[in-house]
Each structure stands twice: as structure tokens, then as C-alpha cells.
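Read the figures in this text as sums done on the coordinates, not as results from a lab. The structure presented is a predicted model; accordingly, all values stated were derived computationally and were not measured. Cβ atoms are built from the backbone, for glycine too; each structure is taken alone.
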Structure I
Amino acid sequence: MTDQFPHYIEFRHVYKTFDYPVLVDACFEVDPGETVAVIGRSGVGKSVSLGHIMGFLKPDQGRVIVSHTDITDFSEAQLRDIRKKVTMVFQNGALFDSLTVGDNILFSLELRDDYNDENKEDVVDGLLRMVELGEFRDAYPTDLSVGHKRAVAIARALAAQPECILYDEPTTMVDPIMSAHLTRLMQRLKLQLRLTSVVVTHDLELMRQVADRVVVLFEGKVIYFGPVSEMERCEHPHLKEFLAMDRVELG
């Protein structure tokens with residue numbers, strides 16, 4: 001940590017335009033060990049925000065801080081060091097279909113500098129137990145449901161021993177039972193490993209269960225950034241409508 005960059009992740013007045021403005025003067029931060037959710041309707045810049053944190057995208061204006069470091073102008077070689085500390089769980093899991101579940105996790109282990117060949121099997125087994133998928137070690141990704149693939153992707157991400165994990169819509173397109181399983185898993189990782197996390201989601205129940213603070217995006221702008229518990233007090237009409245629609249769906 002530095003005095004200049006006290007937050008683990010920070011967006012400082014970030015702008016990004018494709019065919020239309022996707023992020024407009026976006027400002028928020030994530031402290032070490034904190035879980036921040038990014039919510040909003042489709043196309044408001046949620047996944048684009050994750051792309052900036054990973055360095056896949058660069059802002060048109062503004063600065064992006066990751067791991068207490070300004071990565072805005074980093075080269076691809078410099079970003080590789082950042083990606084050893086920050087890992088991402090993609091919506092589709094991004095698993096290798098030609099490898100078993102166990103070998104997918106092993107692949108991530110072998111990227112580590114401290115990789116110990118002697119205990120690799122124990123580490124894989126331990127990670128699969130952590131995500132409650134021990135019996136799937138010899139299965140292939142094509143044999144798994146969407147939710148199970150995401151749980152395996154989380155185990156693979158953890159194998160790299162990251163400081164920070166990014167989740168892109170972890171409960172989208174899964175059934176309620178698997179959604180509850182993934183939510184419990186993310187809660188456990190937060191409490192046991194104290195990982196810094198960013199969760200992009202439409203799922204307000206997931207947000208309430210795992211997030212400390214929340215970023216609400218609307219038309220590319222941050223219309224609310226603060227504790228989940230104080231969201232209801234925000235007077236922005238879009239956020240009030242968003243929360244009202246969620247209550248109707250729950251009802």
C-alpha cells in the first residue's frame with residue numbers, strides 16, 4: 001500500500017466510449033479484503049469495469065488503480081504481473097474442455113512460482129473440497145452444469161493464490177439451488193481467505209449476501225456508491241425503480 005494509492009482498486013474519473021458512452025466520470029474504490037458489488041441493467045458498463053481492472057481495456061480518460069498501483073499506462077508485460085495478483089471468474093467458466101476438472105485446476109497451479117510438484121494432488125483435492133465438488137475431479141467440463149463449471153472456475157482461480165478475485169455474473173443462468181450454493185461459497189471465501197473481491201451481478205440477493213459496498217451504474221454514471229445497507233435511502237429515481245422491480249420479482 002502507498003499513501004498515493006491507499007485503496008486496492010480505484011477508478012478515478014474513468015471515461016470509456018465505444019459506439020456510445022459506457023463509463024462516464026466513474027469513481028469508486030475497493031479496499032483490501034472488501035467485497036464490492038457492481039450492479040445495474042445490461043449495457044451500463046459493469047463488465048467493462050472488470051475489463052479495465054484486468055487491463056483488457058484502457059480508459060479514454062481517468063486513471064485505474066489496481067493492487068495499489070496505477071496500471072492505466074501499463075504494457076502487456078507489466079499487466080502480467082498484476083494478473084498474478086488479480087484473477088477473474090468468467091461467466092462461461094473459461095475451462096479447457098479437453099482437460100478434466102482436476103487437470104484444469106492443476107493448470108493454474110503450474111503457473112505459480114512456488115509450485116510444489118510433490119503435493120499437487122493434495123492441493124487440487126483440497127480446492128475441490130472447498131467448492132464442494134470433490135466427486136467431479138475426473139469429469140470433463142462438458143459433463144458439468146453451468147453452475148458447477150463456475151464453481152470449478154473459482155477453484156482454479158484460487159489455485160493461483162490471488163490477492164483479488166473478480167466475478168462476472170456468477171449466478172446468471174443457474175437454478176436457485178446452484179445459485180444458493182455459489183452464494184454460500186463466495187461468503188465462505190470472503191470470511192476464510194479475506195480476498196478482495198469485485199462482483200458484477202444482476203442478482204440483488206447475492207449482492208446483499210456477499211457485498212460490503214455497492215456501485216450502481218446507470219447510463220455509464222455511478223449513481224450510488226456506498227454500503228449495501230444504505231442503498232434504500234438513495235433518492236435517485238432509477239435506483240428506486242430498480243429496487244422496486246426486484247421487490248415485485250421476489251414477491
Structure II
Amino acid sequence: MRYYYDLHIHSCLSPCGGDDSTPDSIAGMGELNGLDIMALTDHNTAKNCPAFFKAAERHGIIPVAGMELTTAEDIHAVCLFGSLEGAMEFDRLIESRRVLVENRPDIFGVQIMCDDADNPIETEKFLLTNATTVSLDEAPAMAERFGGVCFPAHIDRQANGIIAVLGVFPESPAFTCAELHDREKAAKYAPLCGKAGKRLIISSDAHYIWDIKEKTDFIELECERRDAAVQLIRYLRGEL
């Protein structure tokens with residue numbers, strides 16, 4: 001069965017995300033665009049994922065809880081989880097590894113947590129986009145501990161992309177997949193990703209609701225919708 005996806009989306013909790021990128025607005029845009037699976041991946045936090053899960057249910061979207069982790073090397077990595085509970089446990093671990101620098105909303109933007117009706121309930125005091133103390137080497141195992149998968153984000157970009165930062169796609173840790181932002185660069189970047197068979201996915205890295213992908217890229221999963229999130233993680237791990 002084909003599942004059309006966008007697996008890298010930011011909400012109003014990310015300082016660089018639009019204030020109208022609320023959980024319900026994101027799920028609603030996914031429904032309008034014909035998507036099946038959407039992942040919420042705010043910078044170094046998963047705290048808007050519970051509200052997103054309820055919004056996704058209303059809009060017929062399969063939700064995936066996630067995070068865009070900034071490693072100690074200032075590399076961005078997408079972390080996705082087979083369950084909301086696993087993502088929130090990972091969130092608590094990452095919170096203990098953040099470097100706390102007070103946010104400047106006038107410069108970086110407000111960081112808004114929402115309830116399931118999109119009402120603002122709290123703002124995050126400390127900036128979410130700066131590097132954590134989690135190294136690139138330890139990040140994949142940390143995500144797997146909570147039923148997740150971790151892979152390099154937007155490897156075709158200069159800002160915080162793994163190839164731009166390191167100069168190469170490293171052999172270790174042995175990532176099973178990688179993310180592109182621009183589909184047209186797949187032929188160029190696939191050979192740089194190491195071993196044959198590494199999965200390449202294309203996601204939007206949307207910070208505004210109008211940047212969310214339309215019904216273009218899909219993953220084939222032999223499962224019912226209720227099992228799609230768990231099977232997606234297995235697919236990205238190279239287990240399917």
C-alpha cells in the first residue's frame with residue numbers, strides 16, 4: 001500500500017516556525033494536500049506532538065512523533081518514533097542534554113506549545129535551535145532505545161547538513177537512511193551516502209504550513225493504517 005508522506009515538519013514551537021503552524025493547522029494542510037503520514041519534528045523537542053496526534057486523528061492523518069535533533073557537531077538529524085510514548089521519553093532525555101541559552105523572541109521567534117485545540121498554553125523559555133551535547137555517534141542508538149530511528153536531515157543543504165559540516169557522509173555511525181530536501185539532487189547525493197541500499201527520503205523541512213509537501217513521494221508498506229507508524233520505522237531502519 002502506498003503511503004504519501006512528509007516526515008520533517010516544524011510547528012510554532014520551533015523558533016523559526018510560523019506562529020500559525022499549529023498542530024491542527026499542520027494536520028489540516030496535510031489532509032488538503034492528500035498526505036497519509038506526517039511527522040512533527042520540532043527542534044530538540046517533541047512537546048507539541050501530543051496535540052498533533054489528536055489533530056491528526058481529526059483530519060485522517062497517520063501521525064508520527066519526532067524531533068529534529070541538533071548534535072554537538074551542529075549537524076541536524078531527524079529522529080522518528082513508532083509511538084508517541086517513545087518520543088516523549090526521548091524528549092525527556094534530550095531535555096537533559098540541552099545547552100540552556102535564553103531565547104530572544106524578538107530575534108529568533110516565539111516558541112509556542114499548544115493544547116489539542118491549538119490554544120497556546122506555554123512558551124519555551126530557552127532557545128531550541130542551538131546544539132545539544134548529544135554527539136552524532138551516540139544519537140542513533142539513543143533513538144533506537146525508545147523505538148525510533150535517527151538519520152541525517154537535509155544532506156543536500158549547506159546549513160547543518162552532515163556533508164557540509166564533515167565534508168563526507170561518514171561510514172560510522174552506520175545510518176540506514178538519509179533525508180534530501182530537493183528531489184532533483186537525488187542522483188548527485190545517493191552515491192555520497194555510503195553503502196548501496198541506503199534509503200533516501202524527500203521531506204519538506206516545512207517551517208510554514210504552505211511549505212508542507214503535496215502528494216508526491218510515497219513509501220510502500222504492506223500493512224494497515226493502524227500499523228503504519230511502526231512499520232515506517234522498520235522501513236527506515238532497513239528491516240523491511
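Kirkwood radius over Cα pairs in Å was computed and gave 17.5; which structure, I, II, did it come from? Derived from the structure labelled II.
Consider the structures I, II: one of them gives -7000 for helix-only ellipticity at 222 nm (-39500 (n - 2.57) for each DSSP H run of 4 or more, over all residues; to 500) as calculated from the coordinates. Say which. Structure II accounts for this read-out. Taking distance in nm of label points 7 Å out along Cα→Cβ at positions 83 and 155 as the criterion, the top-ranked structure out of I, II is II, with the highest value.
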